[in-house]
Each structure stands twice: as C-alpha cells, then as structure tokens.
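Structures for review follow.
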Structure 1
Amino acid sequence: PVIRWVSDHRKHHSFADREGDPHSPHAGFAPGIRGRLAGLWHAHVGWLFRNVGRAEWTKYAKDLLADRGMVFISRMFPLWVAVSLIAPFIAGWIWGGTFGAGLQAMFWGGLIRIFLLHHITWSVNSVCHFVGSRRFRVKDESRNVWWLSWISFGESWHHNHHAFPSSAFHGLKPWELDIGGLVIRLLRRLGLVWKVNVPTAEMQQRRREALS
C-alpha cells in the first residue's frame, strides 16, 4: 500500500544505513562475503517479510493519513493489483479471441511485468546502496548506478536523491538519464504541476566541497 511504502521510505532516510533503517544492506550485518550477501538479500526483498524496523504510519506518514484521497488509494491497493492482472487478460482475450490468449496476455502483461518492476524497484534499495559512484557528502552508503537508470526511469541516481531528498529530479546532470524527471518537466510545461523543487548549482557545489 502507498502509505506503508511512503512511511518506510521516510524512515529509511531518517536512519539511512544505520540501526533503524528498514532496508539497509549494511546495518546489522557481519563483515565478509556471507554478511554482505545476507545484507543484499535483506535490502532487496527480505525486509518485506519482516516487521522488525518497519515504520509506524502515524509517525512517518501522518500527512498522508490525513488525506482522504491517499487513504482511499492505499486501502484499494488489492483492487489495483487485481485490475493490473485482469485488464491484460481481457485485452488478450478480445485481441486473440481465445481464453488461452487471455491467459498468455495476463502472464506477460501482468505477472512478468509485476515481477520485473518489483525487482527493478528493489534494486534501488540493494544495489544502489552497495556499488556505484558518489560525489556529494552524505551520511550513508547511497550510490549512483548509471546502468540501472535506463530501466528504473532515473531512480538509480540514488546518491543524488540522498544528497537532495526533496528534489523532484534524481538526475542532476544533463547526461544523467531521468525519465521520471522528464515527465515532471513536461507536466510543469503543461501547467499541471508547479513548485517543482530542484537543487541549484550553488547547493550542489557546496555539497561537493563538503565532500572534498
């Protein structure tokens, strides 16, 4: 559900790669290969099956709990999942003309799509706190992973996100592909979004100087 994800994400930023982080690959894991692999597994998907360290909604998502629209969307999460599976089934059945065509469409357009999307999303929690580049001073192990940016829509410029968590854009350089940021720019040009927060060049330079 949306509210749970947001509250866990906010707690992650409050305790990034320290005790209390819901999905750090580092905090609480022993050094060495086995500890590293255990940390990666936990950060990637293992944390979803544990309640230890998960964020309290009333503390980290109080604003969303006060928003009736967000509460409705979050409560309807099972419905959205069902629709995302049923819709490709119906489309495949209509297009292919058979029940089997519907099942095939649901498999590729529903199950496989969800599988790939989730693993790309989880890779931001695991891979992007383990390998990659850094250029700002932050108190965590976040990294920018360029080769994930193409399929994560820019989410893998994760070190940038930790340096400037309120930035609407994750890609802060012209060569940092950020498809999500491009969509926001388009919406801003159309007048559908406003007050788009982006760190200035001076703010970025100060962060770099602090690192050096």
Structure 2
Amino acid sequence: MPPTGSPAAPASPAVDPAWAELYEEIADCPRCVLAKTRTQSVPGVGPSTADIMLIGEAPGAREDERGIPFVGASGQFLDELLASIGLSRDTVYIANVVKCRPPGNRDPEPAEIEACAPYLDRQIAQVNPKVIVTLGRFSMARWFPGQSISRIHGEPKREGGRIIVPMFHPAAALHRGDLRSVIHADFAKLPAFITEAGIGASE
C-alpha cells in the first residue's frame, strides 16, 4: 500500500476522453464500504491506447486527496523506475485493483477487490495492453493465484497474447531498503519483454 508521505506530486494530467464514461461511474460508485470513507475515487491515469499497463493495489492518502494513482513517495520511486528504462507516465496506463482508499492504508478486502473487478476488466479491455506489470501481491493474484511474489517477481507469464510481469509494489522498497535494488533489477528486464511484445517495432 502506498505510504502517506508528502513529497511533491506531479501535476494533474488531462483525462483521455475515452475514459470519461467509466471514470464517471467510478466516481459515483457505491459498490462497497470504501464509498463511505473515500475523499474521492482514483480510477487511473494514462492514454487509452498505451501498450504497457501498470496495475497497483489501492490508493493511499495522497492518492485519495489528488484522485491520481501513485503520487506519494512510492509514486516518486515508480517514476524513477520508469525513467531508468526510458519510460514515463505519459507512455503507460496506471491503475489499481481497488479504486478507493482503504481506511488507514490497510490491505484491500476480498469483497472490495471483487466489487472493483468489473472496472479493472473494462480498463484492461479498453487499453488492450501488450505488457501488464502487476505491482504488489493483490494485483499479481489475478494472474498468478496462490503464488508468492517473493518467488516469482520478475518472471513473466504469457497469456492471451500478453506478457504479464509480477513485481513488488514500489512501496515495499520504502519499508525494506534491500528491495530497492531487487525492484530496479526486475524493471531492468522490462525492455526485453517490451521488445518481445513488438512494442515500438513499427514506430
């Protein structure tokens, strides 16, 4: 879960018009108890035509304030990771398994994940990414049920014409400094998977 630190956050990006209807639904969503405690929902950010999609777990306090995923301390680390392989937020789509902040930054409950699943389904269908990077065990569980992230991080799965790569959540490195180099090493593998997926081949 992203921590509640207060580093400088990126400016609010313009929302791709393709997301307007879905984002309105998410903003008004009453499907679970998180609707009662959120400041606002955090649907996602990025182009609807991105080839790469990053899926985190749930918004933290900063995200709840801004309505944008990964704007806290873990977001700064994510920006660093993306930059290390020549990517930026402008070139990827970022979403979370759960669109509203769980109180106290607790883990999302199964019922909350289930309530949000149709939204994530629609986001994946809209983006139709060639590469999906799961950040944390809750997003990983969708494609790697019963697996341990400590065992399979950085090891891809090829399914339905996509490459799904499980990785630690950036926030994990904020709690365990030894994971910082591990996460960097996993991200360093991404360019090879991006090439395998044919991203940029005709650009």
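We did not get these values from a lab; they are worked out from the coordinates using the rules stated. Here the structure is a predicted model, which means the values were calculated and not measured. Cβ atoms are built from the backbone, for glycine too; each structure is taken alone.
Brief remarks follow.
- Between structures 1, 2, the calculation of distance in nm of label points 7 Å out along Cα→Cβ at positions 64 and 88 yields its largest number for 2.
- The maximum of relative contact order in percent (Cα under 8 Å, 6 or more apart) over structures 1, 2, that is, the highest value, falls on 2.
- Here mean count of other Cβ atoms within 10 Å over residues 32-39 was derived from just one of the structures 1, 2, and that gives 15.9; the source is 2.
- For distance in nm of label points 7 Å out along Cα→Cβ at positions 48 and 168 computed as 3.0, the structure of 1, 2 it came from: 1
- Source structure (of 1, 2) for mean count of other Cβ atoms within 10 Å over residues 72-79, computed value 13.0: 1
- In this comparison of 1, 2, the computed figure 14.9 for mean projected area of the Cα convex hull in nm² is attributed to 1.
- Among candidates 1, 2, the computation of helix-only ellipticity at 222 nm (-39500 (n - 2.57) for each DSSP H run of 4 or more, over all residues; to 500) that gave -15500 used structure 1.
- Test item: mean count of other Cβ atoms within 10 Å over residues 16-23 calculated as 14.4, pick one of 1, 2: 2
- Top of 1, 2 by distance in nm of label points 7 Å out along Cα→Cβ at positions 40 and 112, largest first: 1
- Comparison of 1, 2 by distance in nm of label points 7 Å out along Cα→Cβ at positions 24 and 96 - largest value held by: 1
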